[in-house]
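Just below sit the structures, each encoded as structure tokens.
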Structure I
Amino acid sequence: MTEELTPRKTRLLAALASDPDVPAACAAAGVSRTTAYRWQSEPAFKDELARQREAALSAALESVKTQAVRAAAGLAGLLDVKDDRLRRLVCNDILAHAMKVRELEDFERRLAALEQALAKTKGKGGEA
């Protein structure tokens, strides 16, 4: 039987999802630390906390993605600065990011090829 998440547990979950500092989250939610630690050992509470933290991380990553185009344009805009040192640093940053993108694309391509080969092997009655 799954235990219901009470309003107090829900408040603590929200506080812990946004702040991993247990004493601060307890203060914000109006829950004692002893109670918070006890609740964190309950499967339903742990599962919901993990779900909420994952949702918070996903939201943060979406925000980063949204700002990436703006950040890239800002970095590219610095290619024309008169300060040679700053321009060199910007060039190095852009090249480093380009190489990382290349590595990730190569990794994805190789992984897709391996997955496709594995699927063919399984389709022919082979074992993986």
Structure II
Amino acid sequence: MKLPERFPPDAPREWMNRARSNLARLKSRVPGVYLEDLCFDAQQAAEKAIKAVMIARNIEFPYVHDLDHLLSLLEEGGEAIPAAVRQADELTKYATIMRYPGGIRPVSESEYQEAIAIAEAVVQWAEERL
């Protein structure tokens, strides 16, 4: 398998490479891996895709996992955020409380499938902007 071409860390294309990598891991369904851990990759795919758009628009961003906050900054910078992309806020919990033992509860199959759909929508939206 050929790895994607590497770009400088400040290049939106490198952030998209990393977003696509997280998306691929999200869909891997390796036996023995918790769905919570896979959903963390959904959050990471969306976060990196959003940050790629921010870099392309010269919008500085904090290194946080709060996707609603990042989308608000992007919107303040003049980018229209469609409703499907706004759903990315649902993924924020996978980078925080759901990441550790004792989180709220195990992720269900339907929540996992929803996380995939949201992450794919955000990555596709970001790709269309770059």
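Throughout, read-outs are computed from the coordinates displayed, never taken from laboratory work. Computed from a predicted structure; not experimentally measured. Cβ atoms are built from the backbone, for glycine too; each structure is taken alone.
Work out the source of 9.8 here, i.e. which of I, II gives that when mean count of other Cβ atoms within 10 Å over residues 60-67 is computed. Don't jump to the answer; show the numbers that get you there.
On the way: I: 9.8; II: 13.4.
The read-out was computed on structure I.
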Quiz item: Where does the value 14.6 come from, among I, II, when mean projected area of the Cα convex hull in nm² is the thing being computed?
Solution: I
Quiz item: If helix-only ellipticity at 222 nm (-39500 (n - 2.57) for each DSSP H run of 4 or more, over all residues; to 500) is computed to be -18000, which of I, II is the source?
Solution: II
Exercise. Compute FRET efficiency 1/(1 + (r/R0)^6) of positions 20 and 84 (r between Cβ atoms, R0 = 25 Å, to 0.05) for each of I, II and report the one that scores greatest.
Key: II
Quiz prompt | Value 15, calculated as relative contact order in percent (Cα under 8 Å, 6 or more apart), assigned to which of I, II | solution = I
